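I've put the structures underneath this note.
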Structure 1
């Protein structure tokens, strides 16, 4: 068993631990400690940035003008977004990456800094007004437990800001944990399907629109980071505007869909890419579909929890791709915590 897969197996327990922690009255108060303000700002890098992107999309859907930016984009002094933000949510599994100190040093005293981190004694946690712990446990490989728990915790925060932090929310997280467990039990079948469809491609592109665009970014990064493969991520719209010209028999394309307003355009792109000779896989709710195959019109979970399910399917693929290509596990040029830019 790989180190990565061992941490993947711990995800259901980590998600249940998170849900149990935030059902406690004191922790639920933390979720309600600060209102979102006029335009809440989500900061992070890598997987943490991807989690913030999804949270911002979730809040935008409900009329809250949230914004998600890479923390590295705010290193210059006097950044307008930091000067405007009433509430800043900084997501960092370590709380100690290179961007934390210089960005936090620029925050206005009036800004409420919420830290979402797996390290409650980190620099980020010590600087924050409120700390929302990830409860993911130790993690040494690619972000898996910390990423899933970041998505889940930000989903709870969004619901709290919408006045919808109820028992049903925690029940849904429990069902997600159960579903992940089932997926990991069926990992051999999932890995085989993905490998057969796109695993032999010279290079890969991961595509989605709306919430699935976040999963595309996370998936491409995992292929880069762990399988040492060549992969890019695009939205469906951005791929149509130029990159589609690179499509040919060398390309493997994974398109993430959801039963939303973007489902049809995602399915059309999958069909077109198949016609151009690409190896193509459509993924929705963790299930794989062939181009042209009808996609379900309803989801078993909230739209902004579906990326957790799709990400786990991508994790299984990346782990199997690493093994199939005889890639040595581990980091070559970076470490778990990016301490320099």
Structure 2
């Protein structure tokens, strides 16, 4: 996918942002550093939403956008949108659904759902024309079998009409002919093969990355609609096994173990899980980033005196506060407590 377009969509005119951190968040590289910057860039809802995508080189993209006058770049390869870049940002986001619909791809494997649904549209369309001589798409073995069983179980339940009603209802909800056309062109059916993102982008005078994001948003919207559809729901099976964990399984185990302890102890978790102390810290930091403030025990993990000292010495820009600077003001400060404090202050800043 086009990294230039993503920088203009997720960039800011008021905050310098690291291209690499943004990119890593979008493709789901869940290091605590990447998640921390996703928090600071208000991108937690989009972590792993573009899983599996390939992007261009950070420096080349930064240079190209800078030369075009769309961004300014500092010596750490952090960028900020110019007025010209902000105008393009506004144009691109106006072409998209609200970005919350891209966030569905952070919680579910929407790309895989889209592949299943397109395959289903081909099967049902050809079935409605009683055509048995066509070249079906090929998915992975599991999804091939899922679609086969789904079709056999539902084909005698007036499936073509149910499929038609679902599509018609969904497209009507969009209340936008162009977005409806974008969705329809992703489908395959009887004597219909749709368009590629490049063909559709050329037709609509936009960028292919915009079409790719629109498709993810539209299929995310459709997935949510199917999940809310009243029972019996023949399409619910198409959404099976697609949910993604909010935090990594290993971090979840560590966090739950900590919360269950009568007297919370990092050393006890190290012994029970047979992992390093630094790994426990990383797991708890990940949980702090991803969990709501009220569900994370900041009070038991940051000493009260340390919390008070950090509060008194914190700068306006807590997100970019360097640990070395904080350690000079707070004797004995650990990086673990420091990072938790940064996360807490970042999450509660709007309450002040």
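Just so it is clear, none of the values below were taken in a lab; they were calculated from the coordinates. Treat the numbers as computed from the prediction; the structure is a model and nothing was measured. Cβ atoms are built from the backbone, for glycine too; each structure is taken alone.
Looking at FRET efficiency 1/(1 + (r/R0)^6) of positions 4 and 308 (r between Cβ atoms, R0 = 35 Å, to 0.05), point out which structure of 1, 2 has the largest value.
Numbers: 1: 1.00; 2: 0.15.
The structure with the largest value is 1.
Of the structures labelled 1, 2, one was used to calculate distance in nm of label points 7 Å out along Cα→Cβ at positions 204 and 228, giving 2.2. Name it.
So the calculation was done on 2.
Looking just at FRET efficiency 1/(1 + (r/R0)^6) of positions 172 and 268 (r between Cβ atoms, R0 = 41 Å, to 0.05), which of the labels 1, 2 belongs to the structure with the highest value? Spell out each step's value before the answer.
Details: 1: 0.85; 2: 0.15.
Between 1, 2, the highest calculated value is found for 1.
Can you say which of 1, 2 returns 20.9 when mean count of other Cβ atoms within 10 Å over residues 44-51 is computed?
Working: 1: 25.0; 2: 20.9.
Derived from the structure labelled 2.
Quick one: helix-only ellipticity at 222 nm (-39500 (n - 2.57) for each DSSP H run of 4 or more, over all residues; to 500) came out at -13500 when computed from one of 1, 2, so which one is it? Before the final figure, lay out each step's value.
On the way: 1: -13500; 2: -18000.
Among 1, 2, the structure yielding -13500 for helix-only ellipticity at 222 nm (-39500 (n - 2.57) for each DSSP H run of 4 or more, over all residues; to 500) is 1.
Starting from the value 49: which structure in 1, 2 was percent of Cα pairs over 30 Å apart calculated from? Present the calculation step by step, with values, prior to reporting the outcome.
Details: 1: 33; 2: 49.
Of the structures listed, the value fits 2.
Work out which structure the value 2.1 belongs to, where distance in nm of label points 7 Å out along Cα→Cβ at positions 20 and 132 was derived from one of 1, 2. Provide the component values of the computation, followed by the final result.
On the way: 1: 2.1; 2: 5.8.
Computing distance in nm of label points 7 Å out along Cα→Cβ at positions 20 and 132 on every structure in 1, 2 gives 2.1 only for 1.
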